[in-house]
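Following are the structures in question.
Values in this text are rule-based calculations from the coordinates and carry no lab data. Note that the structure is a prediction, hence the values are computed from the model and not measured. Cβ atoms are built from the backbone, for glycine too; each structure is taken alone.
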Structure I
Amino acid sequence: MKRAALGLGSLLWIALPLHALAQSSAVTIYGLIDEGATYVNNVGGSRLNKLDDSVSQGNRLGFRGREDLGDGLEAVFTLEQGFSTDTGTLRQGGIAWGRSAYVGLAHSAYGQLTLGRQYDQMTVALIRFHPGFYGGIYGFTPGDADRISGAWLNNQATYASPVIGGFKFSAQVSAAEDGTSTTNAGRAESASVTYANGPLNVGVATTQIRGYTVRPGASYGVSQFLGATVGPATAVVLPKYRTLGVGAGYAFGATTFSGLYTRSSFENSAGRSEAMSALGASVTYKFDEPLVLAAGVQRAKLEGSAWTTFNAVADYYLSKRTDIYVSVNSQRASGAGTVAVLVTNGPSSTDKQTALRAGIRHRF
């Protein structure tokens, strides 16, 4: 009897913390699936019809958790993977948790510190102001040169402050890990400041990466980059890459106007540098009915090359979680040896490229 009582007491002692943990912890399973049909008028000289996913937003399956540790302190984590509905395979190069993988601590008064793989601050602070935000990935800056559509850094330590008078500050450091990182051969840093006050939103962000790989022929549609001839398969490792952006948005009732400027500089081992600057604007109108109309335009320049990208989208919500949309993205390039190339598509054989799309998106 004595032994039985001791065993029961031990079981109760173990069970009580588990019960308390269940009350103070929460894990959310969430996701998003975007799929649609796209027509591109010119990819390498041919028309292209394709099923294409992760265009309006990237497909994802995620787990997000928080545990209350008391006195305003919480443990937090996120694990999020990207996948293709076209093939069922993982995106982000086949990484199991390619969209996010981090753990950390958050305090209501002191902010949040997390460690792992995350977006850099160009995405976090500025994506809402980009002309391609509603129109999808095709409408982003050529080659996503400013990293705003969604780019990650491995081995990150990220600090985000609490909101103070409408301001929020974030800073990140990414270690090179002896050159084993797939996102940066050297150290990387990123920082941002955002401000929100009623209808006004403002963001400023910068990212610097040492050992950053770009493919200017395939991504930008140029034949010359940093004084060298490049082709569609040419990869250039940059000892130094830096991008800076500032954006703002203001809502007038159902209408929101947004503007964004970015400047991305590329430097090779010989010290030669070039910079792509991009200026864009967009307008969004939300009807009383579940319909959103948006349009945006951006002008980007890199040395003697330039790109004007236009996008428009009509998005109709069948419910809070499911919407259907149609979009058009069109780009015109100029400059010697420069062709049009909408992000994630192959280069056109001319200075023009247009993509028409009808898609469906579901969140869960």
Structure II
Amino acid sequence: MSIIITYITFGLCGFYVLFTVLLCLGLFRIAKRNAHAAPLISVIIPAKNEENNILHCLNALAKQTYPHNKTEIILVNDRSTDLTVEQAQLSKLSNLKMITVEQQTHLCPKKNALHQGILASSGEIIFTTDADCRPESDWITSTVQCFTPSVGMILGYAPLLTPTNYFNPLLSFQSLVVAALSAGGAGIGLPLTCTGRNLSYRRNAYDAVNGFEEVGHVIGGDDVYLMNKIAQTHFKIAFNLSPNASVPSQVHTDSQFNRQLRYQSKSLRYGFSVLLPALAVYIFHLIFFLVPLWAIYSPEALYAVSFCFFTKVTVDALFLSLAAKRFGNLRQMIWFPFLEILLLPYIVIVCALGALMPTKWK
């Protein structure tokens, strides 16, 4: 038994190291740029009961360096019961269009709101963000330049700000991990994840995959599912690493457990090219999670498991340090030891529950 565990552990460790090294290389695959591009842009903001946030978001969009006559901002009021609309009307944006969700094309509320906004848009390129985000002033300008003719979608960095509160710094560090996987995966041509807070895609790419059809009934995944569909076309997917194109937002502290389950509920709908390595990574972490069993029933295997664990921690530190440096957030690496401690139960328990249990939208 110990020999079998040893072989499996070393095999998975070798795969994990190789895959992580490839992701490291992907971080340095910088998207090509077309500095002369100036297409019409549509920014879609779905909003439900965001009276405390929407005006700040619109004010940030008002500071965009991209020509305002080439930009339309579409606020989709998703049946708000507060003063979201009234607050938005205080904005001085001349290119702001507000629509209200009246049709239920998709069961998932956010996908439905996004789809209604896209139907009302006229832009060649669609940008999406959330009402509680504050896009940097060069967000649109920098991202548009990444849309070379072969590129259909651009992923971006969406850091979470860290007010002083218990788990908030760890949640912020989680956003760095997501961005690292997103940038590294896109860099090697294997998109792994993305975030709808900083996402853009060609309208014809959205139309080519029939938008959210086939996944419109699934809660969450408005970003990842669309990315997966576009990745299966002739369009390429790239990541904009420019620090001037980030879209920060505040950490969400409400219903955090349900939120984490929802994040992980997307996993089973990935394609085989992502599911297979994901399963290998899951088994690799499960082996570490079951260390007490190896210590009792197969102590000889404990040496191999321990060696591979320290190898894993080393390559994790290398990958995330490179990513943190690329994103200008190297100071966040102070949270790396805490992440490694929480990573085993998170992957083994939360990821499994997220994939198997039904989740709900806010």
Seminar exercise, completed: Re relative contact order in percent (Cα under 8 Å, 6 or more apart): value 23 computed from one entry in I, II; matching entry is structure II
Seminar exercise, completed: When distance in nm of label points 7 Å out along Cα→Cβ at positions 85 and 325 is calculated for structures I, II, the one with the largest value is II
For this session: Using FRET efficiency 1/(1 + (r/R0)^6) of positions 109 and 229 (r between Cβ atoms, R0 = 25 Å, to 0.05) as the calculated read-out, with 0.00 as its value, let me know the right label among I, II.
Result: I
Problem set entry | Given 51, 22, 14 for Cα extents along the principal axes in Å, for residues 221-284 alone, calculated: source structure among I, II | I
Exercise. One of I, II was used to compute helix-only ellipticity at 222 nm (-39500 (n - 2.57) for each DSSP H run of 4 or more, over all residues; to 500), and the answer was -14000. Which one was it?
Worked result: II
Seminar exercise, completed: If percent of Cα pairs over 15 Å apart, for residues 101-180 alone is calculated for I, II, the one returning 63 is structure I
Seminar exercise, completed: Taking FRET efficiency 1/(1 + (r/R0)^6) of positions 45 and 205 (r between Cβ atoms, R0 = 30 Å, to 0.05) for each of I, II, the highest value is that of structure II
For this session: For the read-out FRET efficiency 1/(1 + (r/R0)^6) of positions 77 and 293 (r between Cβ atoms, R0 = 41 Å, to 0.05), a value of 0.15 was computed from one structure; give its label from I, II.
Result: II
